[in-house]
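Below you'll find a set of structures to go through.
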Structure P
Amino acid sequence: MTKWFHVGTIVNTHGIRGEVRVISKTDFAEERYKIGNTLYIFTEGAREPIEVKVKSHRVHKSFDLLSFEGYDNINHVEKFKGSVLKVPESQLGPLGEGEYYFHEIIGCTVVTENDETIGVVKEILTPGANDVWVVKQKNGKDVLIPYISDVVINVDVNEKKITIRPMEGLLE
């Protein structure tokens, strides 16, 4: 049974030469969208994904623009709108120290150094210099935790537990 990981969503076509506009859900766009790399398009209602090879990749505004080998005009890619791009677990490479895949962090319980439970990571934002983890607290409110060494002390993906040292005002 193959385990699949979401790397992006095709939100539209771009131009007439078969490019698609992708909103990425990966920290590794350069690696995932490398020319010649294989991606799998999951269209709604299809039993099997469509295997495609990346022909080109460029960034335009906040989108990744991709084209695929053998899909060289808008009519070939129109049907992919709203589809999801995924890669199999076998394509996930080893990470450096302090690097984690989104699926390893989402669902982790966040606690302070004093073992006070803050909540569970429900989402990861990638606004710029560092990722921000959205943690749903017991009271239902979200708290934003910056993934920086001053705050995040330990990440244990096996135990699904993250220990933080809250900066002043972080949990208010």
Structure Q
Amino acid sequence: MVARYHEEKGIDKVIKAMGIVKKSRPDIVLNIYGSGPGHKEYQQLIDDLKLDNVHLKGYVANPAPFYQQALATLLTSKFEGFSLAICESFSCATPVVSFDVKYSPRELIKEHETGMLVEPDNIDMLAESIIYLYDNPERAIQYGKNAKNLMDTEYSEARLFERWEEVFEMTK
């Protein structure tokens, strides 16, 4: 997970989900990269839940290697504009499990093709989705390939230039 350590990013929800995950899949590890005012609060929650499988890793300038090593990326924001985290993850062939919030998760994530969408704030469903991908790594790998293909085709530099040209043609 790559996110600002802030309340609006819902990091407390994913930490709680990892408490559920740990009961049946203690080998699953969540690394959370970022920084922000919620660091102490999230570390306290991790400590209170006795989660040795969740780690606040701090800020990284280049998250790509961490996306590439992950089975999936998690996004638990309360809302999301056009999500850079989803695009970065997809560009690294890593699928995303995200709360289905306004605006971009549903626009970018194709259910069971490039990732999974979870009801907002549904911690149990989030935990189930994490476990599903862990238990089905071949699906996670395929979702990641599909996600990379989506970035390479629909969001490539050439395709973006085409879209801008279409906008300018419409305004003539």
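Just so it is clear, none of the values below were taken in a lab; they were calculated from the coordinates. Treat the numbers as computed from the prediction; the structure is a model and nothing was measured. Cβ atoms are built from the backbone, for glycine too; each structure is taken alone.
Data for the structure
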| quantity | calculated |
| --- | --- |
| Winner on distance in nm of label points 7 Å out along Cα→Cβ at positions 84 and 108 once structures P, Q are ranked, highest first | P |
| Highest-scoring label, criterion being percent of Cα pairs over 30 Å apart, among P, Q | P |
| Origin of the value 18, where relative contact order in percent (Cα under 8 Å, 6 or more apart) was derived from one of P, Q | P |
| For -15500 (helix-only ellipticity at 222 nm (-39500 (n - 2.57) for each DSSP H run of 4 or more, over all residues; to 500), calculated) the corresponding structure among P, Q | Q |
| Structure from which 15.8 was derived, mean count of other Cβ atoms within 10 Å over residues 116-123, options P, Q | P |
